[in-house]
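**Q** Take a look at these structures.
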Structure I
Amino acid sequence: MAKTKQKHHVDTEEGKIYARAIIEMLGKPKEHVANTLKEFVQKIKEDKSFKIIKEDFAEPNEHGQMWATFVELEFEAKNISTITGFCFDYMPSSVEIIEPDRLVMSRDNISDFLNDLQAKLHGLDMLLKQSKSENEFLRKNTNALLRNLITVTLHTGPKDLKTLSQITGIKEDELKKFLDNLIKLEVIKEQKGVYSLTKK
């Protein structure tokens with residue numbers, strides 16, 4: 001929805017920046033999406049780094065089986081580093097500087113901005129590496145549990161894919177990939193669609 005962009009006065013003597021941002025949200029049901037976005041904006045309001053001047057919520061629209069909505073915020077920030085922090089912390093889909101028309105930064109300010117940016121990037125990198133490590137740990141443990149479950153199940157006798165799927169709760173096409181891997185590892189064998197343990 002196109003809107004007429006209006007200029008607002010900003011106290012540029014203190015280096016403040018007036019900006020507009022759009023934050024989008026997708027989910028279901030409709031009421032949950034709308035309420036979650038309002039709670040998210042309330043969290044931004046509690047952040048002392050920003051002063052929310054205006055907020056304009058859009059009505060949720062249905063997209064397939066999901067609901068999409070957005071909010072347009074106009075806010076005041078202390079400096080460009082604060083704007084960068086807003087982008088990292090709240091992930092807006094777009095940000096527009098309204099005032100001032102021109103930003104002048106000293107050498108020290110630019111250095112501070114770059115250092116803040118690097119710190120946030122390093123922080124994100126650490127979170128990604130930690131998440132990757134945790135996911136790998138969970139994947140290994142899940143695979144070990146599933147392998148043990150299949151081994152214990154086949155100890156009672158050979159089973160076909162459908163039976164193993166019912167016992168493990170995993171869809172047949174997904175389970176077959178795992179079983180194929182166990183066959184390669186010579187943990188189990190398959191004959192005419194029936195799986196059994198490999199004798200060792």
Structure II
Amino acid sequence: MLNVTAVLSFVLATTFSPGPNNISSASIGVLHGYKKTLKYMTGIVTGFFLVMLLCSWISMTLLDAYPALETVLRFLGAGYILWLAYHTLRANYTFSEDNRQLLGFTNGLVLQILNPKAIIYGLTLYSTLLAPATKNTAYQVLSALLLAVVGFCSVSTWALFGSLIRAQLKQPKTRQTVNLILALVLVYTAVELTGLL
């Protein structure tokens with residue numbers, strides 16, 4: 001059965017936490033403006049959608065062939081989420097000053113397809129929290145589409161408010177508070193995933 005609270009906690013905390021997509025979108029947004037960042041973000045979202053579809057298919061294949069793997073994958077997924085929480089807690093939000101070479105749909109698409117955070121995120125999500133969605137092709141497509149929409153909201157937020165985020169997150173106290181909140185949400189998700197709550 002789908003635990004909506006755990007899914008939402010994991011998806012929102014992970015998607016909005018710092019990573020290659022968010023940091024690069026914020027940096028490009030700061031340097032070139034939101035409008036010039038749109039093609040790049042569209043590439044990211046398209047790549048993310050494709051990666052999520054692939055992850056749902058791989059998870060379905062694995063779980064159908066080896067149903068006992070679900071428990072193992074839950075604990076591996078919880079371990080990965082705790083690792084993410086640790087790195088989120090330590091994130092420093094460094095922005096590159098020149099990202100002109102990143103502008104464009106293709107660069108966003110390629111970055112996403114080669115993004116290990118997205119691939120591990122998708123495999124963790126579909127083999128554990130969204131395992132029921134892998135049983136039906138329509139659910140696979142719909143869930144990947146919804147995750148891509150959340151991803152677009154995330155990169156858009158980082159791009160739109162890049163200047164503000166950049167200035168605020170240079171303040172150690174603000175950075176530590178944001179990091180702590182995101183890390184705690186991830187820890188909650190990891191514990192929930194193992195069924196220990």
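Every number in this text was worked out from the coordinates using simple rules, so none of it is lab data. Keep in mind it's a predicted model, so treat the numbers as computed, not measured. Cβ atoms are built from the backbone, for glycine too; each structure is taken alone.
**Q** For distance in nm of label points 7 Å out along Cα→Cβ at positions 25 and 105, find whichever of I, II sits highest and give me its label.
**A** I
**Q** Assuming -26000 is helix-only ellipticity at 222 nm (-39500 (n - 2.57) for each DSSP H run of 4 or more, over all residues; to 500) as calculated from a single structure, say which of I, II it is.
**A** Answer for the origin of the read-out: II.
**Q** Consider the structures I, II: one of them gives 17.4 for mean count of other Cβ atoms within 10 Å over residues 81-88 as calculated from the coordinates. Say which.
**A** So the calculation was done on I.
**Q** Given a value of 20 for relative contact order in percent (Cα under 8 Å, 6 or more apart), calculated from one of I, II, which structure does it belong to?
**A** I
**Q** Out of I, II, which one gives 29, 21, 12 for semi-axes √(5λ) of the Cα gyration tensor in Å as computed from the coordinates?
**A** Only one of I, II returns 29, 21, 12 for semi-axes √(5λ) of the Cα gyration tensor in Å, namely II.
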